[in-house]
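Bear in mind these aren't lab numbers, they're just calculated from the coordinates by the rules spelled out. Nothing here was measured: the structure is a model prediction, and the numbers come from that model. Cβ atoms are built from the backbone, for glycine too; each structure is taken alone.
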Structure I
Amino acid sequence: MTTLLMVKNLEVKAGKKTLLAVPLFEIQDGEVLGIMGPNGAGKSTFIKALALLETPAHGAIFLKEKDITNDLTLEMRRKFAVAMQQPLLLDTTVFNNVAVGLKLRKLPRQEVKSKVSAWLEKFQISHLAKKQASTLSGGEAQRVNLARAMVVEPDILFLDEPFSALDFPTKAQLLKDIKSIIKQTDTTTVFVSHDLMELRYLSDTLAILMDGELKQTGPTEEVLSSPNASTAAFINEWKSLLS
């Protein structure tokens with residue numbers, strides 16, 4: 001694998017308080033990286049910084065070896081797509097919600113139609129194309145949210161707890177579908193979750209973030225089976241909840 005995104009000496013602050021301090025971190029091309037940690041650990045702050053939605057106080061972010069830390073152009077930000085826990089859909093049809101990123105990029109109408117139709121089909125929501133987003137169930141809305149993120153073919157897809165508000169059967173099916181889609185498209189993905197089942201199922205690599213610092217990173221099963229001194233109490237507590 002080749003390194004797609006790298007951070008060096010990354011710090012994010014709120015006033016004098018340091019929210020995040022990451023000396024060195026790499027994301028490989030095609031990797032599915034899971035990020036887990038206690039509430040307030042800095043997980044959302046981390047992915048916002050990586051996606052250029054949060055300006056770091058110090059440090060540098062490199063995409064394909066190019067320093068993009070201060071490149072806040074639309075062109076650069078459009079290389080990333082973010083899907084959050086709350087879909088925040090526009091008050092229009094499902095088709096128009098999925099199409100919005102392509103329209104902003106001024107793609108030809110026929111190309112927009114073709115791409116949107118293809119992604120609606122991938123997420124099994126073609127039958128909802130003309131439905132108003134406000135009438136969707138939670139699972140349907142999240143499928144629209146994910147299709148909207150994927151249709152722009154991002155270099156990196158950031159997922160911030162997109163399944164946490166869903167009931168178990170809906171979550172299980174959507175996890176299965178998104179895993180298949182990520183694999184088919186070889187999309188580099190950063191996935192924040194507090195759910196061990198989700199992380200175990202979806203991620204190749206797991207990073208444990210605590211107090212704004214990365215305490216352990218490695219293959220998901222290796223991190224869960226052999227936590228280090230910094231992460232053992234946290235991981236074992238979560239395991240006990242599942243047993």
Structure II
Amino acid sequence: MALREGLDQRQVAHRDVWARKETIRRIYRDYHSRLLKYCPQGRLLEVGSGTAHIKEIRSDVVSTDILAFPGIDVVGDAHSLPFANDCFSGVVMIDVLHHLERPIEFLREAGRVLRSGGRLAMIEPAMTMVAYPFYQYIHEEPVDLKIDPFTAVNHDPLRDPFDANQAIPTLLFATDQRRKRLEGEIEQFRVVEVDWLSLLAYPLSGGLKEWCLIPPRLLDSLLRVEAMIPKFVRRNAGFRILAVLEKV
């Protein structure tokens with residue numbers, strides 16, 4: 001009980017839901033497996049690990065988060081990672097970029113700790129035609145598609161780590177024009193993959209909410225069906241965007 005009282009109770013609540021919901025555990029296992037396959041062999045870092053679920057897939061990943069929690073190896077700010085230059089082959093993260101106060105500053109920092117040829121792979125909310133109304137009107141986190149994610153932002157030491165703008169990943173990666181601007185601003189990276197996921201599985205799962213509309217036994221079949229859907233459909237209906245950047 002004392003340990004739980006010393007932790008952010010939102011993290012505790014997420015872990016409790018995770019323990020009860022097999023469907024969400026399977027979805028995140030699929031997410032983690034996708035991210036890991038994009039990373040070269042070598043030492044891996046997860047940024048914004050939350051409650052450190054990735055260790056259930058690969059225990060040697062270095063897990064970091066701004067909040068302490070069992071399973072987190074290093075507590076630190078993603079904008080200033082406490083690691084040496086060129087020390088990781090891969091950096092992975094799920095639902096982190098849209099929470100960061102200064103996303104461009106973070107991307108440069110991720111490039112610093114990656115070796116040449118290393119990759120940053122992430123899965124984030126996607127503002128597609130189908131998903132946008134859900135995120136805008138139902139999900140509790142805000143969506144602001146009018147901001148410029150490249151604009152410099154002053155650090156706010158009192159900012160809540162759960163503050164967010166779910167539009168940031170879409171504003172950085174959703175079109176060729178946006179990806180080219182990103183590569184022009186951060187010359188150490190090139191974007192090697194962008195895809196859209198979770199047309200039905202994730203929204204039906206309820207995420208980390210208490211409810212779930214899909215039983216675990218049907219999930220694997222649904223994920224296989226989603227994988228067969230053409231990319232032009234996924235990019236207009238997916239609830240998640242996958243982006244992979246390679247250090248050049």
Could you tell me which structure in I, II was used to calculate P(r) over Cα pairs in 10 Å bins from 0, in percent, for residues 18-121 alone as 16, 50, 30, 4, 0? II
I, II: which one has mean count of other Cβ atoms within 10 Å over residues 162-169, as calculated, at 20.5? II
Given that FRET efficiency 1/(1 + (r/R0)^6) of positions 10 and 130 (r between Cβ atoms, R0 = 25 Å, to 0.05), derived from a single structure, equals 0.05, which label among I, II identifies that structure? I
Which of I, II yields 17.3, 51 for Rg and Dmax of the Cα atoms in Å, as computed? II
Ranking I, II by relative contact order in percent (Cα under 8 Å, 6 or more apart), the structure that comes out highest: I
